[in-house]
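Listed next: structures, encoded as structure tokens.
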Structure I
Amino acid sequence: MAMSKRCIPYTPRSRELNQSAFALVTTAGVHLRDQEPFNVDGDNSWRLIPGDVQADQLMVTHEHYDHRDADEDINVVFPINRLRELAEEGIIGGVSDKHLGFMGYTQNFRDLYERAAPEMAKVILRSKADGVVLTAGCPLCHRVSAIIQREIEMVGIPTVLISVAPEQSQQAGPPRTIVPYHFKLGNSLGGPHQNTLQRNVLMDALRRWEAREEPGHPWEITYPEYDSSDWQPIHLQESN
């Protein structure tokens, strides 16, 4: 039986951060260059991304947000390099052997709820992940990310979502969220090659993952080093 959207699934972490391996799950349209591209008109399939993937092996197929920054530096929506650096430093326990890419502009929510999201959660459950960091691309992608996040929590893995479209993600009741204030779509962790900023955002997401706090309350965080001078409300970003 599907859980009511009013109920927020929540799995308390059972390990410390430095003992936990993390997977990345994104609805920003990320996939390997040699994998079949997503159908940009609506697609409920996902792409399995290996844990040892290199950033230059990845690309984005999506037409519902501006992904030029991700084309230049995939870490703005899929922080694989930053995650790997934290593992090398011993801040996290490791990087999972499996990640997932999804194109969150779906036209079939029934299939998402009943099949796709639960099956994606099972893929993560069968991986080495102790925790999951989620990101999104378009406004609808943020709602879809939260739906997938809830399913992963329901199979017993704690998660955190980095949302730059909080009104959209909150519609689905995400358990743990950070909101980088006035980051634009396609800049979940900051701009391209802003490695320190990307690391700071990821670290804040992991702190939210660590916090034993009631679910459903997003942390809004301001990052002065991010240039938000061209930021616009979501409805204007969509029209550009």
Structure II
Amino acid sequence: MKLQEHTIIVTGGASGIGRQASLSLAAEGANVIVADFNIDGATKVAAELTQKGVKAFPFKVDVSKAAEVEAMVDFAVEQLGTLNGIFNNAGIGLVKPFLEMDPATYHKVIEVDQHSVYYGMYYAARKMVALGAKGTFVNTASIYGTTAAVGSFNYNAAKAAVIMMTRSAALELAAHGIRVVAVAPGFINTPIIGNDAAMKESLARQHLHGKLIEAEQVASVVAFLFTDGASAINGSTIPVEDGFQIFKNS
């Protein structure tokens, strides 16, 4: 186990990539704070992790609120004694054409998908520096952080910001023994995609293997990035998109 006795916070941990990342981190021995607005889902995931022999606690959080993210970080240290990293993964998407992208719709996605990453890194970094703890931050960006998509002006802006915030934070936090990296998933087979077979087929065709990517495939990369095996990866955004960006099929 490569993360024995590490304490890692996972936001959006109740489902999808967050749930699978929590399981993958636990498999490497990490103790996990499963943070999500859906406290029932977070509680179920924490129970799964506990059964695997690690310590895990659920925490209800609205990641768009700075005070709640600060409280989440404090809770992690109160429960587990230290902090070694955070997976800033919680996110939403609200699709509208640009001419209908009213300020409320725009800001909601920016607050959850962009501002929450800043809050997570800021409060976790301050806590870790105060504790003298070293570790890693992993942020969830997206293929849409570098590729424009119709109806996704807000999401494109947020995820592009996550990529640059990852680089900037890595530059400043390296001196404190904190690495900062990101993953950029493609189209993931989670409930957020829905059950429209034609839509799923259309998205899958944009990957080289013609399949949607499973949450477990992203989670395995995330777990690796927290380990010493990834110690030379810093400031980078790792594509997990089966060739979407480099060899895009459309």
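Bear in mind that the values in this text are calculations on the coordinates, not laboratory data. Everything numeric in this text was worked out from a predicted model, so none of it was measured. Cβ atoms are built from the backbone, for glycine too; each structure is taken alone.
Taking 3.1 as the value of distance in nm of label points 7 Å out along Cα→Cβ at positions 48 and 192 derived from one of the structures shown (I, II), identify that structure. Computed on structure I. In terms of mean count of other Cβ atoms within 10 Å over residues 32-39, the structure with the greatest value among I, II is II.
Structures I, II were shown, and helix-only ellipticity at 222 nm (-39500 (n - 2.57) for each DSSP H run of 4 or more, over all residues; to 500) at -13000 was computed from II. Can you say which of I, II returns 48, 37, 35 when Cα extents along the principal axes in Å is computed? Answer for the origin of the read-out: II.
With FRET efficiency 1/(1 + (r/R0)^6) of positions 72 and 112 (r between Cβ atoms, R0 = 35 Å, to 0.05) computed over the structures I, II, the top value is the one for II, the highest of the group. Have a look at I, II and say which one yields 24 for relative contact order in percent (Cα under 8 Å, 6 or more apart), as calculated. Clearly, the read-out refers to I.
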